[in-house]
1. Taking 2.1 as the value of distance in nm of label points 7 Å out along Cα→Cβ at positions 8 and 72 derived from one of the structures shown (I, II), identify that structure.
2. Identify which of structures I, II gives the largest calculated value of relative contact order in percent (Cα under 8 Å, 6 or more apart).
3. When Kirkwood radius over Cα pairs in Å is calculated, the result is 15.9; to which of the structures I, II does this value belong?
Structure I
Amino acid sequence: MANSKQAKKRALQSSERNAHASALRSRVRTAIKTVRKAIAAGDKAVATETLRRSTSVIDSIADKKIVHKNTAARNKSRLAAAVKAMA
C-alpha cells in the first residue's frame, strides 16, 4: 500500500484510468461483436450500417490510444472484408 500522499494519489489516478480504459476497450469489443452478429444474420444492409457505426467507435478509441492504431485498422479491415464478402 502507498505510504506517501503522492503515492496514494498516483494509485487512485491509476485505478481510475484503468477503469476508464477498460470500459473503452469493452466498447471496441462490443462494436466488433455487433458487426459479426449482423454478418451472421445475413442482412447486408444492416451489416453495412453497423460497420459504419462501429468504425467510428473503433477510430475514436484508437485516437485515445486505448488500443493501438494498427490493431484498430486490422479489425476494421477484417470486418469490412467480411461485409463485402456477403452474398
Structure II
Amino acid sequence: MSDTTVINLASQAMVLILELAGPILVASLVVGFLVSIFQAVTSIQEFTLTFLPKVAAIAVIILILGHWMLGNIVVYTEHLYNSIPQVIAGQ
C-alpha cells in the first residue's frame, strides 16, 4: 500500500465525516445560539434549557437527512470494500 493510497482513503473519510456531521453541528450551533440569545434577553440562566431544543433539532435533522447520510456511508463502505484487492496488490 503506497502513501498516496493511504492519504487518499484518509482524505475521503474526512470529507465524508464533515459532510455527515456538518448539518447536525450547524443545527446544534444555530439552536444553541438562539436559545442563548433568548436566555440573555429574558435573564433566564437555566443550564438545562438548551438541552431539549438541541436534541429536538438534531432529531429533526436526522429524520430529514438520515436517508442521505446512510446512503453516503453505504456508498463509501462499498467503495472501500471493492478497493481492497487493489490496496493489497499495491496499485
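1. II
2. II
3. Of the structures listed, the value fits II.
Rule-based calculations on the coordinates, nothing more; no lab input. Note that the structure is a prediction, hence the values are computed from the model and not measured. Cβ atoms are built from the backbone, for glycine too; each structure is taken alone.
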